[in-house]
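Just below sit the structures, each encoded as structure tokens.
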Structure I
Amino acid sequence: MPRGLGDIASLRLEVLQDFVTTWMSPPELMLHTLFPSSNSPSSTILWESKEGGRGMSPFKPPGAPTQITSPFGIAEHSAEAAFWGDKMFFDEEFLNNLRKPGQPDVYMPAQQRLAEELGDLTNRAYRRKEWMFSKMLFSGSFTYQVKQGVYHYVDYGIRDDHIVTLGSDYKWENGTKRDIWGDITTAKRKVKTACGGTIDWAACNSTVLEYLAKDPTMLTLLQKSTFGDGDLFKGTINKLVGVNPRVIASLLDIPNLLIYDEQYEVRSYLTAAVTADSTVTIYVEDASDYEIGGTLRFVDVSAGTYEEETISAVSEQSGTVTVSTAPSTSYKATADYVTMIKYFIPDDKFVMFASRVDGKPIAEYKAAPFGLDRNYGLKPDRWEDKDPDGVYIRVEDKGLPILKQRDGIYILDVN
């Protein structure tokens, strides 16, 4: 490039950082905002979690030594912080357009594109953070890459009797013996008995909300004669179901009912060709985010067409995704790609938790330092490339959500 980056005001690091800071998290991403955050002194995250609570000091006679108390139910955890990021390349022609403030027809479109692209990078980083909180709350564990080809598994140690899968007769959608009210009451009692916490949050997506709204027992309780003005379908309406979640929350006596339908996309280019009606094991750049039961979409970039198959197996170590049926079209390595779109909250989960136990949050986000300047939090960066001329812009972050009260959460698989 004939000139460096210093003469492009929009690409100064302080400008990029200010943009990322003011952009903040997209308002539709909510899970990671439910808990506080703090900084870890190193990239190895250390934390203690516990079960139980409500301890009481013993009596002691005057002049006698005070009894030493040992916390019970304490477990020590250690995990390497997750590290994630994206970068984009901007070529010489685009950068020279940013040098033309006297030509608004050239300069303004370039400025707008830069803002949009940096916004996309920022949103992608926030979605990864949201994904980790989703996995902690709705699965109790997740796997992530810590080095090239090396994956780490973090298990939050949620007690087995707080991760409940309903039997076929008790499924919320159409189980002949379903008892939604009883299931939720049992969860409240178990959390209260285990740690003294009161469930004040529940979360699901619109699919599960529909199960709640259409359940005969729930409908009976919500009838006008037994529940206020019968305003199940009035007020703040969930657009996908047509139900007022506040009414459901009030009936269940849970102060906060989060109906959350945000999705994320996993996309990866093929690293080996796919042969029509033959290949079921698909080699991709990174298989770690694909999930069994998800829908894998094969995209033919040149033809602009796609087809979909169900994922039956995933191997992070070998970088493969296996589908139940081979696609009917062949796809080229490095040119075509596969994608999977998933809800942050699965269609079959209803999670309840006490956000605080003994006045302390049950979970937290630990930000970890990265880079030579030990940066904390979302950080943009950029550097020049000489062949071809251009600049890379990168956004990175590092950290890990932690669960400090293992029995303050109740995960219910309802379907």
Structure II
Amino acid sequence: MATLKFSLRLNSPAFAGAVQRGTKTIQFVKGGRKQTKTVEYFPSDRFGLRVPAVRGILEFWYRALCGAKRPQRIYEHQGRVFGSTELGQGLSLRYARSPEFESGELVVAETFKEAFLYLGYGPIQRFKVPLGGDRSQVKCSSHSPSGWRDAILLSTDEKKCVFWFVAAGTERQKEELRRALILLHLFGGIGSRSRRGWGSVRVEIDEPTSIGKPSSVEEFDEQLLSLWEEVGFEATSQRPRFSAFGPGSRVFRTPAVDGGYGAVLQEFYDRFRVTRLWREFRDIDQSKIAQQDHDLEWEDMTKRRVSGLPKRLAFGMPYSPRFRKARQAITYAQESQLGGGGGGVAGRRASPLFLKVHRLANGQHFGTALLLNGTFLGTPGEKIGAAVEVGLQDPPDSYEAIHEFLSPTAASPSRDRLSEWTEIKLPGI
């Protein structure tokens, strides 16, 4: 039986919590009054990164190489490597040793507060905490009045935040797993909000490979192309019907930045703020897409019908733009249970945009952005609507909003101009 040993090292904190265990008591301010509340507590697993979660993310990246195959063929290929009820035992995956890591409340750094909140929304929340008397202060962390969630934190000790695994199977299973590990190293992370830069991991494989710790972003570009060759992607002209590599997939790399992983998340957020968020900024160029989407969403909400679909849906669904002045929101999602008949929303479409934090040998950080350009919903005939009275629309087949995010020309609220990202052309794409 062939074995493959590998490790995962975190480049950014991970929200990879276990099930709810016990409670925590917190104090916060609501309605001008101090309140004390006992909330559910979600600690990190004692092994940090759980085997089922690692296995699941590796299966995702393996499927990402199968965009041209029919669903049944993908299921068979995946089953032969990872196992299935029809094809039997796949490769086994277990811990190679117990990890050392720190976990607990992730408190948002003031420097990158808005970036952390936006990219980590859900696990990271903002609320008011008592300081004494009637005064209160806004705090942003991984706990809130809705619950307490620990994060796996980074450590200055290089021996910590490393998780070792060993896989065993046939030689074929080992080689296919190796391909998935390379993609995880280049583009992926683990845990909640991993597509927005949290839980970014560096993979190390215990055998010769092109994976390494580059000393510069230019060296990383060379490594990426070398690793892509090792992956052995089969070129295809067919556009995949799920998140997979194929025609139109694009890869960008940010410049190297100082300031740790937070500076890379700030890079990502600056582009989101200009191209996706609608703001009445007076000191920057407002995205035309964001402006047009805002007007469409406002009209749909006030007139209670869906007249069109915002282009920013391409970043994922359900999509719920909120209007602060009106204190209302409109939610766009798939057809199921929408409109006057259902009263609810259903149908999730995860973002096809994968953002990742990388670390250089000199301590600087940089980021990558990957667009897996599949069809938006994948199932012909499905429509999109909103939780309003009438109106269903055909799903958009456009990534125009994401293309604008990847190569904008607008200024940023925090700088004169956004930094230029370098596009890396993948052979065969």
Structure III
Amino acid sequence: MQFNVKTGKPQTNFTFYAIIIVLFTVVQITEDVLQHVVKSPWMVTTLKLPGDRSDALLEGAPLFKCIVFVLCVSILSFPFIRDLYKNLGTIKLCRLGLSFVGGLGTAIILGFLAFCIGEDGMGTNYARISERPFNQGTTEYSTRLLMPVIAYILHLRGFWLYYLFFIILTIIFIALLLGWNDTNTHLNFFQFVSLCTSSFVIFQFETPGYPDILVFIFFILVMCCRFNSSAKLSLLILALIAHESSILIGLVLAWRYLEKDDVFTYVVTVILYGVVWFIASGFSVNPILAAHTIEGRPVIAWILQSPLQGIIGLLISFKALWILLGFGAVLAFRQKLFADTGFIVGCIIASLVMTLLGADTSRLMGYAFPGLLVAIGTIKSMPGKMNKNIFSLIFLINLCIPSFNSVISSGIFLAPGLYEIIYHWLGSLV
């Protein structure tokens, strides 16, 4: 296959979109869907497959899907891998080591605040998928293949090995976040730890195993200036097959960090994802809508039933840092930094929409973290606009507020740790 030397993408748009469609088809054609297609009267009549041939086709499908999936992901990853290779010479090993040590140290501190050993909640389902990622039926998890497949290829399969893989990814994300901080926001270590008690980081310690962490790694890399637009497009497409929840924030990131042609390509890719999903669902929206219901009821019905629980979930996602998020947006607007203003507000709106589609309100609101990073960077770039003591006080208050996972349908979940102790102590005072 021929690649464009400048962009690293396939020479023709037709080839690129063909790879996208094949990849999305592999993701959506689960075991039960494939069985339904192969055993359908139309296929039996058209292909005239005897029973033993159709059974052999079904048995060989997982291996075939694995090969095609890895091949497509490798091709789509080429622009990012090429840029990463080009940047290796500019990265100082000492700085890289310090980022990793800082990430590890931050993870240890967060572990004292809230920590759950082993996967929890839906995380156990992803650990199970990692054992046989291409031998599963249609569920709300079955399309979130990338992280379980990587674990499968690396032989980090099953409950404990997948958990180890998850912890490694979490430390990598914190290290990348620390690198972003060193370049853009310049928070001290105390402030950085406080930032990490927001849901987008500490949720990984409260309820391990979710593929959100891989999506967040892609997001922070998209925000990095070291990679060109084509590489960032690759990352956003990979995020899409890691978790479909990346779509809304992905559109905001695409608008802000991609060139116009690549923004168009990403929008078309999202549309193709929806079309393939619709076709794989039997040309029905019911299976798609079912993935966003709780006990047969839409999320909005739960929100109307428990609005206070929904508000708690929103507030606890960024705790006191909501002040900086709002102030940063206003400051950017007043300074006529309209791109930054639009990005911050866009991230908030996109995540708010996500909370209307999923039960984990605090977790989903945490997807707006790119907007928080830009808001903090805006404030830090204008030192006279906020008193340093007030700025530090906000981070201190944020650190002291216990973090927890808020689910609209079932309430508050606290992981063992110092935050759980503080929460119950505050409860006893009330």
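Rule-based calculations on the coordinates, nothing more; no lab input. Only a predicted model underlies this, so the values are computations on that prediction, with no experimental measurement involved.
When semi-axes √(5λ) of the Cα gyration tensor in Å is computed across structures I, II, III, the figure 42, 30, 23 traces back to I. A value of 59, 27, 19 was derived for Cα extents along the principal axes in Å, for residues 22-61 alone; which structure in I, II, III was it taken from? The read-out was computed on structure I. 20, 31, 28, 19, 2 is what came out when P(r) over Cα pairs in 10 Å bins from 0, in percent, for residues 94-149 alone was calculated for one structure; which of I, II, III is it? Only structure III yields this read-out.
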